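As structure tokens, here come the structures.
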Structure I
Amino acid sequence: MIHQNPKVLILLTESLSIFEYACATELFALQRDEFDHWYTTDTVSLTHSSYEGLAGTQLNCRQVGVLPECDLLVIPSYPVNALQVPDKLLASLRHHHGRGGRTISFCSGAFLLAEAGLLDGRPATTHWRYAEQFKQRFPSIEFRDDILYLYDGQIGCSAGSAAGIDLGIEVIRRDFGYSAANIVARRLVLPAHRSGGQSQYIEKPASNGSTGLAKSLDWAVNNLSHTLRVDDIARQANMTRRTFDRHFKKSFNITPQVWLTHRKLEIAQRLLEDSNLNIEQIALKSGYENGTSLRINFKKYISVSPNAYREQFGRKEPPPF
């Protein structure tokens with residue numbers, strides 16, 4: 001569990017990518033009066049005190065000789081063709097990681113994480129334009145091209161510039177809870193992607209008017225129970241199960257069963273954060289047969305027990321009636 005005001009450092013390296021840097025500051029540096037506690041954020045560089053941006057812009061930042069200690073290090077970008085990474089930069093990243101600090105990268109920043117060895121033994125992603133280059137340079141790293149981001153609680157990387165926002169919202173969700181992530185997402189006018197492995201899938205996909213797929217998913221969310229099966233959703237969409245599975249996988253690159261599991265868990269998370277219901281009541285309302293089933297799935301997909309999740313993210317006082 002993090003302390004109340006995590007320290008974030010945005011690290012600028014060889015060049016300035018304005019959009020990625022802006023995403024990092026919007027997520028972690030913007031003052032948010034709606035929260036009692038939030039991040040304290042600074043921008044630093046080990047090599048420069050000013051950077052030239054696009055359209056005649058310039059950014060001044062604090063140049064440091066040693067990377068200050070922080071809870072979360074954000075790498076907005078890194079030149080993909082930079083084959084010689086400064087030893088000081090690599091050593092700083094490894095030291096931060098070695099003492100338990102978290103590190104996330106946006107877009108091309110994954111190249112720097114890979115050069116530092118932080119992605120060894122982990123799956124990774126970056127922008128599709130750089131996918132082949134990444135795979136050729138780092139053949140021992142499992143490259144994933146079917147997701148927007150990856151985050152395991154210590155290391156994260158995103159598949160592109162805007163996908164860094166999805167990654168950042170996931171970090172916020174783990175640090176401050178489901179409700180805080182939703183508030184930040186709404187301010188950005190984005191859906192809150194809360195599950196790292198399935199971040200690219202919105203909760204209830206908008207209908208494109210050509211099939212009943214989206215309407216059937218809306219129906220499923222409104223009719224969750226332990227008896228609800230994917231076959232029921234397929235019938236609601238007027239499709240055979242085989243056709244439904246094929247359309248679903250093509251549209252969302254995920255199986256309907258995994259989608260259904262995550263919808264149930266999202267409802268359970270909301271109730272654990274915002275209600276005083278007991279575990280059995282939450283299980284029934286989120287579509288599980290009993291508390292045992294909820295606990296098993298919660299531990300499998302969220303990596304903590306429902307009680308531990310409520311202890312970290314739940315209300316500290318009873319909600320008003």
Structure II
Amino acid sequence: MAPGAIYPEEYKVIDTTLNHYLDPEKGGHSSYYTGTAGYYRRKFDEHAVKIQNMRGREDQFDLNTQGFRFYRSPTVGGDFQDTEFVKREVYPETEELLKKVTGASRVVVFSHILRNNSRDAAEAKVKSDASLADDNAEVEDVTPARFIHIDQSEVGAREVLDDNIHPPELAAKLAKSRWSIINCWRPIKPVHKDPLAMCDARTAKDEDLIPIPVYFPPKDGPTQHRYATLTEGDRFELLYCKYNPEHEWYYVDGMKPGECLLIKCFDTIRDGKTARRVPHSAFTDPTNHDDTTRESVEIRCLVFYEDQPLEG
């Protein structure tokens with residue numbers, strides 16, 4: 001909603017801050033290694049924002065318009081720390097959910113990430129633990145991502161496609177029709193701390209987005225098992241987001257198991273009206289007084305529409 005706009009009184013609006021792209025000349029960075037002490041020392045451009053609650057009007061938001069959608073969808077549940085369980089049980093149900101919601105002909109889950117560590121505790125540890133003084137020191141914690149990002153740039157999306165669809169001939173074939181990447185974000189227990197904010201794709205301009213390459217810890221390092229499910233490649237490229245007062249931010253208050261958010265990270269469609277990508281970020285809700293660590297899982301999906309040839 002533009003500056004000076006009137007927010008609906010019947011819906012909760014959070015006044016908080018979000019971390020935006022910071023130019024490297026001002027102390028920002030142009031790449032990073034995930035799973036390291038340096039990850040927690042990155043600097044951002046922090047700005048005050050208003051984040052509107054979607055609760056009670058969830059049906060006003062969809063993947064093609066704003067680029068995200070709330071959905072009530074019970075999962076099989078179980079031990080989300082068990083990678084093989086997630087792959088065996090949760091991947092198939094997520095693929096069926098995405099087919100149902102999008103009408104896609106094929107959905108392939110290519111990765112997932114479990115976040116169940118405290119961001120505040122991880123940052124405090126990095127500051128106080130002498131063994132983590134080196135930015136390259138590995139940190140095992142996987143925490144909410146409190147910076148605005150889109151999981152894949154256009155380059156990064158193609159990296160994901162080529163790294164995770166086999167054989168290469170199949171990836172090349174699927175790339176000839178419309179395809180996208182959609183995350184299914186689920187709380188494992190009720191969310192109080194570090195809820196997820198999403199920017200209406202219509203308000204985020206391409207010039208607001210900055211590509212940033214991300215690298216993984218060494219394959220034989222102690223933290224690699226926490227990131228092995230991200231992608232089969234050894235790097236990917238995501239997007240940071242510059243501050244723009246025109247951005248409109250939303251979240252769902254009090255999410256709980258049995259609910260999920262579908263978030264579009266990439267789409268090949270270029271019709272000028274369909275949402276193609278959604279900046280998003282965990283954020284601090286100053287009205288929340290429950291310090292329970294957020295536990296959530298992201299199931300990341302390649303979504304194919306083989307009956308829709310690429311334009312041009």
Problem set entry | Structures I, II, by Kirkwood radius over Cα pairs in Å: label with the highest value | I
Exercise. Which structure, out of I, II, was relative contact order in percent (Cα under 8 Å, 6 or more apart) calculated from, if the result is 34?
Worked result: II
Seminar exercise, completed: Matching -4000 (helix-only ellipticity at 222 nm (-39500 (n - 2.57) for each DSSP H run of 4 or more, over all residues; to 500), computed) against labels I, II points to structure II
Exercise. Comparing distance in nm of label points 7 Å out along Cα→Cβ at positions 144 and 272 across structures I, II, which is largest?
Worked result: II
For this session: Match the computed value 0.65 of FRET efficiency 1/(1 + (r/R0)^6) of positions 16 and 136 (r between Cβ atoms, R0 = 35 Å, to 0.05) to one of the structures I, II, and report its label.
Result: II
Exercise. Given structures I, II, which gives the highest value for distance in nm of label points 7 Å out along Cα→Cβ at positions 184 and 216?
Worked result: I
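Taken together, the values in this text are just the output of simple stated rules run on the coordinates, not laboratory data. Every value quoted in this text rests on a predicted model; they were computed, and no experiment measured them. Cβ atoms are built from the backbone, for glycine too; each structure is taken alone.
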